[in-house]
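Following this line, the structures themselves.
Derivation of every value follows stated rules applied to the coordinates shown; laboratory data play no part. Given the structure is predicted, the values throughout are model-derived calculations rather than measurements. Cβ atoms are built from the backbone, for glycine too; each structure is taken alone.
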Structure P
Amino acid sequence: MTAKKQAPPHPSGDERYKAIDRTMKRFKYQKDALLEVLNAAQETFGYLSEELLFYISQQLHVPFARVYGVATFYHMFTFEPLGEHNCIVCAGTACYVKGADYIARYLADAFDIEPGGTTPDGLFSLTMARCLGSCGLAPVVVLDGEVRGKETAEGITARVREVVAASREHLQEEAG
């Protein structure tokens with residue numbers, strides 16, 4: 001019986017890069033795969049660091065400016081680690097007209113952070129998106145991947161408080 005040969009560690013020392021490498025290999029390192037590779041990187045790392053963007057740029061032979069431009073265009077990509085729970089408030093025209101700005105400000109005040117920020121305990125991040133493409137449901141908020149249409153500031157704040165409290169309880173149970 002022979003032992004399975006393990007793949008050598010990634011040159012960076014971070015094994016997560018292997019997931020990015022597999023995605024690039026699957027798309028044969030084509031420049032057109034940039035969006036797929038960025039998406040895989042975001043899913044793997046949780047955010048896109050400058051180092052990661054440079055790596056993708058080098059591996060796909062795409063100018064860094066193009067990689068950065070694509071990453072900054074789409075709201076789903078972030079450049080800082082997000083909290084355990086993430087709330088995205090749509091700032092598109094329909095949502096804005098129906099109170100998205102008020103919702104964002106209400107959440108920011110309730111959790112003492114600015115849009116784009118994360119609470120000091122790392123449990124909650126508040127982000128804004130240019131448009132989520134659900135204008136008929138305005139104002140739209142996405143909490144932990146769940147699209148919530150016709151949302152109110154009070155309703156989403158109550159829901160966020162619930163999920164954050166549950167996370168705190170879970171952390172206390174693990175610690176105690």
Structure Q
Amino acid sequence: MLRPSFAVRVSRPAGRWSCELLAADAGDELPVLERALGEPGAGGWPGPFVLVVDSRLYFVVLRHGPGGLVRALISDATFQEWLLAAEVVERYGIGAEDGSSFAATVDDAFDDDGTGWPGGDLAVLADAGLPADELGLLLAADDLWADEMVLRIAERLGFAEQLIAVAAP
């Protein structure tokens with residue numbers, strides 16, 4: 001079980017996963033989380049990423065992309081009343097108004113009551129071993145809290161033990 005809010009930096013130096021707790025809550029501002037990524041290309045391949053869970057309601061993944069630009073994914077882009085979610089959606093131009101493009105990528109609609117849609121780069125973890133279609137299916141699981149989704153991502157990629165060590169209450 002993970003704490004309801006946290007931010008971690010995940011990297012794989014020398015082929016071994018490592019997790020570093022950045023914050024015991026999700027109150028950090030987006031620029032602080034972006035700086036935690038380090039310099040583009042300096043963290044080896046696949047490069048490091050930042051995972052943030054906010055109140056078990058949504059999570060964010062940040063990662064360097066080509067040319068050092070930051071790639072972003074938010075598990076529910078409709079949480080605009082939450083500061084971090086609003087910052088991520090605004091800074092990265094993520095559309096929260098319509099999840100039809102996401103719904104087309106999975107068999108069922110993300111959320112039958114129309115309350116939420118993921119946004120951003122579904123392929124953000126593809127080169128680390130989690131293809132966009134698999135991540136999309138995980139995001140479509142409306143019976144999971146954000147921390148449970150992040151734990152499943154960690155299990156799939158192989159850093160669950162390290163994540164639990166730093167993000168457990």
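Quick notes on this one:
- Source structure (of P, Q) for helix-only ellipticity at 222 nm (-39500 (n - 2.57) for each DSSP H run of 4 or more, over all residues; to 500), computed value -14500: P
- Parent structure of the calculated result 1.1, given that distance in nm of label points 7 Å out along Cα→Cβ at positions 48 and 72 is the read-out and P, Q the choices: P
- Of the structures P, Q, the one that 2.1 was derived from, the read-out being distance in nm of label points 7 Å out along Cα→Cβ at positions 64 and 80: P
- Highest-scoring label, criterion being percent of Cα pairs over 18 Å apart, for residues 32-87 alone, among P, Q: Q
- Looking across P, Q, the calculation of mean projected area of the Cα convex hull in nm² that yields 14.2 traces back to P.
- Comparison across structures P, Q (criterion: relative contact order in percent (Cα under 8 Å, 6 or more apart)) gives the highest value for Q.
- Look at distance in nm of label points 7 Å out along Cα→Cβ at positions 16 and 144 for each of P, Q: the largest one is in Q.
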